[in-house]
Structure P
Amino acid sequence: MHTTGKRMAVGSSLLLFGIAGLGLGQETPAAVPAAKPAEAASAAPDHSAAYYHYMLARRYRELAGINNRGDFVERAIAEYKEAMQADPDSLFLRVELAELYWRMGRTADAVRDAEAVLKINPNQEDAHRLLANIYWRNLGESQPDKVAKESLGKAIEHFEALSRISPGDNDNYLVLGRLYRLNNQKDKAEAAFRKVLNADPDSRSALASLAQLYFDHGEYAEAIEQLKKIPEGEMEPGLVAMLAYAYSQARDYDDAVATYEKALAQDSDNLEIERAYADALANAGKTEAARTEMQKILKQQPNDGPTHLRLGQLDRQEGRFDEARQELEKAQSSMPDSLEVSYQIVLLEDALGNEDKAIPLLQKLIKDTEKPAGQYTPAEATNHAIFLERLGLIYRTQEKYDQAIEILKQEAALGSEQAERAEALIVETLRLSRQPQKAMEAADSAVAKYPKDQALRLMRATLLGERGRVDEAVEDLRGRLSNGPSDREVYLTIAQIYSQAKRFSDAEAAAEKALSLSTKPDDQEYPRFVLGSIYERQKKYELAEAQFRQVLAADPLNAAACNYLGYMLADRGVRLEESVKYIQKAVQLEPNNGAYLDSLGWAYYKMNRYDLAESHLEKAARLISSDPTIQEHLGHLYLQLGRKQDAERAWERALKNWPDAAGSDFDADQAARLQKHLEELKARLSKEKTAQR
C-alpha cells in the first residue's frame, strides 16, 4: 500500500531502522545537537520547544536506522516525550511516538497510545492508520485462532474508519475488501472491490482481488470475467494459472489447457502449474498427454506426492484400480497428512465396494476438519461438506437412508452455499427411500427457503412429474426459463418428466432444445444420453444407438452410456458379444454399481451363460435390494437353474417394490406380465406339491 499526503507522518519512518537486534554504540555523532535544558511548564503550549524536540526525535530515529543503535532509539523516545510536554495537546506527536513504539516491537505501548488519541478525536486519521496497519500485519504472524480473529476484527474496524474519513482513498478499500474476504463477508468484500473499480475500472489489483473472491466461492464464470479484463501482458503467472484453473472448474478444458500453456511459457519451472496443466489435459480427455506430463514431472521429482496423487486419481477413473492403489500409497508416503490423498483413497475403496474401509476413513476426515462453533473459511466449509456428503451417499447406497439424511443435515448446517446442495440431496434420499410424500414436503420447504436455487426447483418438478402432476411440473419449469445458460438444465428436466409420462414427442422436443443450447462438446454428452433413452423407450433402437455412440465418441469412459447401449442390445437378445463388451467396460469403471452388474448378469443370461449370470445378478440384488427389474431378472435366472421357490420369492419382491420404485422403467405393463408369470409359477409349484403327496 502506498503512503502519500497525510499518511507520510506515520509511514515515512518505515525504512529508517530495523526492529530486531538494535545494538548499543559507543560514540555520539557530532551532528546531533545537545539537548536543550528543560524549562518549567507553562500553561500555554510552547510550539517552538515542541518543534525543536520533535526534530531531534526524528534525527535520532534516522541515526538509529543508519547505525543500528538502540541508544539512539531511546534518545528519540525521550525527545518525543519532551516535545509532548511542551505541546500536550498535540495528537500528531502522540501518534508519532506510538508508531515508533510499534517499530521497536513494543506493540502494546503503540496500541495504548494510539487508542488514547482516538478517545480524544475518534476521526484522527493517522491513529486509525497506525492501528489498522498493526492489526493487519498481526494477521501474517502465527497466533492462536482467537487472537487472529480479534486482530482481523480490529483491522476491519480501523480500515472502515479510514474509508469513512477518506472516502476517495482506493487503497483503503482494496485492503478492506481483502479483510472482508478473510472474514467470510463476501458481499462486503465484493462491494469494496466494486467501489475501487467504479473509480478505476482498469485497477489490476481490484480485478485480481475480485476474481479471487469469486474463485473462493466457486463462482468460476464470474472469476473468469474479471481476470479477462486484465491485459494479458500485465498478468503475472499466478493470475494466468488462476484463470486456467477457473476454466477447468467451468469445464472449459480446451481454454484451460491453452491458458496453462501460457502460464508455463512465463514460468516454465513452476511445478504447481505443471501439475495443474497435466490435470487439465486429463480433464480434456487427453489422458495420454496428461500421463506424459506427469511422468516428466516424476523424472525430475520421483517422490512428488501431488503427481502420484493425480496419477492414482486418473488410474481409478479409468478402472485401473491396482495401479491406482500403488500410486496413492506413494502419494501418502510423501504426504502423510494430506486430506486429498486420504479422500482419494476413500473414493478408491468406495468404487471397489469396500465400504468397511471407506467409512472409517471418512469419519476421521470429518473429525479432523471439524471446526469449533462452526468457524469455517469458505475452503474449509467446502472440504468438510465434501467429506460429509460422500459419507451420506455411501450410507444411501447401503440403503441406510436415516443415517444418510442425518449426515446430509450436518452438511446443510455449514451455511447457505452447502445447505442448498444438501437440501436437494436430502429430498432425493427421501425419494429413493420410497417416501414420496415426505420427499415432496421436504422439496416444498427447501424451495421456500432457497427460491433461487435451480437444483431444488428441478428436483421438486421431478417429484411432481412422478406423482402424475406432469403439466403442473412442466408449467413451473417453463416459468424458470430465462433465455440464459440455465435453460439447458430446465429443458433436460422437462424431457425426463415427459419421458416418464410416456409423452415421447414432447420429451424429444425438450431434449433437442437442450441439445441446441449445448454449445460445447462436453455439454452435449448428457442431452444426447437423455435423447437416446427417449428413443430407446419408444423402441427406436437405431436412433437411440446413434446417440449413445456419439456420447462414447466424445467420452469413451462414460460408464452410463456404455451400460445403456450394452443393456439395450442384451435385452433384445441381439449382438450379445458386443453388448457384453460395452457392459464390461461400465463395470470395469464402476465395479460396485448395482445397475451395471444387473446389466452384465442379464446379458450373460441372454447368452445362456447362467453360471456367469448368477454371481452378477445376486451381487446386484444385494447392492440394490429394492429394484424391481433386478429382482425380475434374478427370478428368471433362478427358474432356469431349477430354483423355483427362489424365483417365486424374487418375483414377489419385484411386484411388492415396483409401485414405489423412484424413476424406475418398471411400469404397470411390465408388472402385469410379471404377475402372470408369477401366477403360472405358483400353479406349477402347487401341482408339484400335490404330486409329491
Structure Q
Amino acid sequence: MLKKILVASLPLILLIGNVCAQSLGSKDVNSGTLEKMIVASGSVSMEVDLNRLNGIRVKNVQPTELRFETERNAFFTVLVFNNELRGPLPSAMGIVPQNSAALPSKLNASFNQLVIENMSWGESYDLVVRDGKTGFVFFNIEGQQYTYEPSEHRLTAQSGRLLVSKEFASAIGRPSEAGVEIGKISFDTILRPIEVTNYVDGEVKSETMPTVSFAGSTPGPDVVVGDLSGLAQFGSSVGTQVGLAVGTDSCNFGTVDLNWFALPSVDHPVIPQNLYRMSGGASNNDRFEQIGQSNVKHAFTALTNNICSLGCNGVGSTHLGSGCSDPYSASLNAGPNLGSRAWINPFTGAYPSTANDHTGHTHTGPSHRILTEINDLSTTLNAGATYYAEAQYITPHEYAWCQANPTQCNMNNNVSYRQYSVTGTTSFSFTPVSTTQRQKTAVTAWTGSTLVPIQPAPGQDGIGSISYKVTNPSPGVWHYEYAIYNQNMDRGIQSFSIPLGSGITLSNFGFHMPPQQPGWANDGTVGNAGFSSTPWSPVTTADSVTWSSETFAQNQNANAIRWGTLYNFRFDSNRPPQAVNATLGFFKTGTPITVAIQGPTPVAAVNVTVSGRVVSAEGLGVRNARVAITGPNNFFRWATTNSYGYYSIDNVLTGATYTISATAKGMTFTPQSMPVSDNITNMNLTGSSAP
C-alpha cells in the first residue's frame, strides 16, 4: 500500500507575483531563492491598559508592559524570497511570561500558555493571541507593520493593535467591549531557515534542509507525535457506536535514525489513537473522561518530510532520519487493518510478526478505529463539552537504545494531543480548536485538576498518572473526581483504594471507562474473547473505599487499566478534602504503591466513653464481669462491672471500629463490633449459662 500524501505548495508565481518589476527585474520574476523559516528566538511586548481591561475607567494612565520571550525554535513559519519578506504562514509561537500583572481571572489562568497565532487565509484577523491549550482567543491583532533585515534574519512587528475578542469580552462580563483596542503589541525575532529552494525560470533546481542544532534535540532515537490532524468519522455507525481516526505526523527529535522496518519485521513503531471529553459542572470541566480508543497502526516506509521544522537529514524508507517527519493521514490511520493492542508490550515495544492478522473476521464501520458511543459525541447531549484527540508512538528501537544507553531513554515522551470541536448528533464532523500540544498527554488539559505522575518500576516498566479535582457543588457536599491514566505500563492497574475515617459518608459513586474493542480471531487475548468490560464496583469499609477488577489469576482478560487508557472514579462526600495516600494495585506483576492525592477529611479523633450493662439471660445485672474493648494498633481497655452489672470505659478514641467482649464465671457472651464516633451509653452484653 502506498501512502496518500497531499503536499500543499505555493506556486512560485503566486509568491512573487505582487513584487514589482522595478524591484526584481522582469527576467528574475521566476528565478531566485525561497527560504522557509521559523522563529529561533525572540521577545514580545504588550502595552496594555490594565485598568480598562479590569473594568476600571481612569484617564491619563500609562499602560502596563507585559514582557514575554518566544519559545525556542517556535514553529511560527515565515516565507522569504530573494531576501524579501513574503509573510507568515498559518502557524503559532508560544510566548513565555517574563513579568506578572493584575489580570482578569480568565486571562490570568491562561497567562503561562499563551500563543501568538497567524491565522489561515480568509480569517477576519491575521494574528490572534489565544490559549495554546484550549484555543480560547483573548485578543485579535490588526495594523501590525512587519520589517525584515536579511543580514540578521531578523523579523520585527510593530504597532499591532490589541483588540478584545468577542469571547473574552463575554467572559469578563462586558460584551459591549468586543473589538475595543486595549493596547499595542510588538515582537522582535530571529529566524532560521528550515527549507531553502532555488528556482530558475520557475523550475526547482535545488532543495536543501539546513542541518542545525535545534532546541530539544536528544541523544539517541526519539520519535514523538509532531502533529495531529484530520479527525473524522469513517464508515457507518453500527448500533450505538461509530469509528473515528485522526492523522498523525511522526517527528524524530533524536540524533539517531529510528528503525522503521515494515511487517513481518518487528522493529517499527505502532500508533494507537484515543479520544477524550471534558464536561460536567457549571463550567463544563468537572470531569475528564476517555470516550474512545483504537487499535494500532503498524508503521511502514518512513518519508523524509520536515513537518516539525527540525532540519531533516534526508534518511528515509527503513529508518526515520534525525529531524525527519513521516505523515499518516486520518484515512490511513483508519485502517481498516489495524492490529490489536493486546499483542503489544508498551514498555519494550515488543510484538509478534502476526500482530496484524485479520483472517477469520469481517470489518464494519467502527472496527478497529477509535470506537466511540454516539451519545458521547452528540451535541444535544453534551452541550458545552470539549474534546481532545490523542496519539502515541510505541517503538522497540527506543527501548533497545535505552537498554544499551541508560542515560539516553526517550520512551516516555511519545504522546501528544489536540483539541477539537464536534458537530452532529448521529454522524459527526470535527474542527481543530488549537494547535497540537506536543509531548503532553490529553489529561493535562483537564482544567483545575492536579496531576500526580506514577512510575512503579523505573527502568523496568512505564509511567502513568493520577489526576484529581475536588469541587464543592453545594453547602456541605464535596465532589471527588479521579482520572487514572496508564501511558505505557505493561503491568496494568487492577485496584484503586482511598483511605476513609471517622464521620465520613460517601454517596453518588461513579465509574467510567472507554468502550473496549470486541474480540476477533488472532487478536492476542485469551480465547480471542477481547478484554472484559465489567465495571469496577466500589467496596466501602470504615477504613477505605476500594475499586478493583478481577485479578490476573482469575481472568487474564479482566478489565484492568491497560496501557493507553484512562479510567474515572468519583463520589460525593460530606467532608472537605485533605492530603491522603491512595493505594494502586497492579494487574500482572508488582507490589502496590501509594500515591499522594486528596480525599475526604475524617472527623478529628477524640477520647470518648463507652458504657453499658452486662446482664444474664433473665435480665439480671452480672457483678464482677470483666468487659474488654480491643481495636486497631493493639488498642486495649477493660473494666469490671459493679454490683448491678454496669461498666464504663474511658479514653476510647473515635474514628475506628472496636470489638467489645465480656467474661464472667459460669457464663458465655458473644463479642460485638461497632464503629465508635461519639460517647456510647447503652453498649449492653447479654450472657447465657455456660454448658
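Rule-based calculations on the coordinates, nothing more; no lab input. Since we're looking at a predicted model, the values are computed, not measured. Cβ atoms are built from the backbone, for glycine too; each structure is taken alone.
When helix-only ellipticity at 222 nm (-39500 (n - 2.57) for each DSSP H run of 4 or more, over all residues; to 500) is calculated, the result is -24000; to which of the structures P, Q does this value belong? The correct label is P.
For the set P, Q, ranking by distance in nm of label points 7 Å out along Cα→Cβ at positions 377 and 585 places P highest.
P, Q: which one has semi-axes √(5λ) of the Cα gyration tensor in Å, as calculated, at 59, 33, 21? Checking each candidate, the match is Q. When Cα Rg over 2.2 N^0.38 Å, for residues 289-424 alone is calculated, the result is 1.14; to which of the structures P, Q does this value belong? Computed on structure P. Calculating Cα Rg over 2.2 N^0.38 Å, for residues 513-656 alone for structures P, Q picks out Q as the one with the greatest value.
From which structure (P, Q) was relative contact order in percent (Cα under 8 Å, 6 or more apart) calculated, if the value obtained is 9? Label of the source structure: Q.
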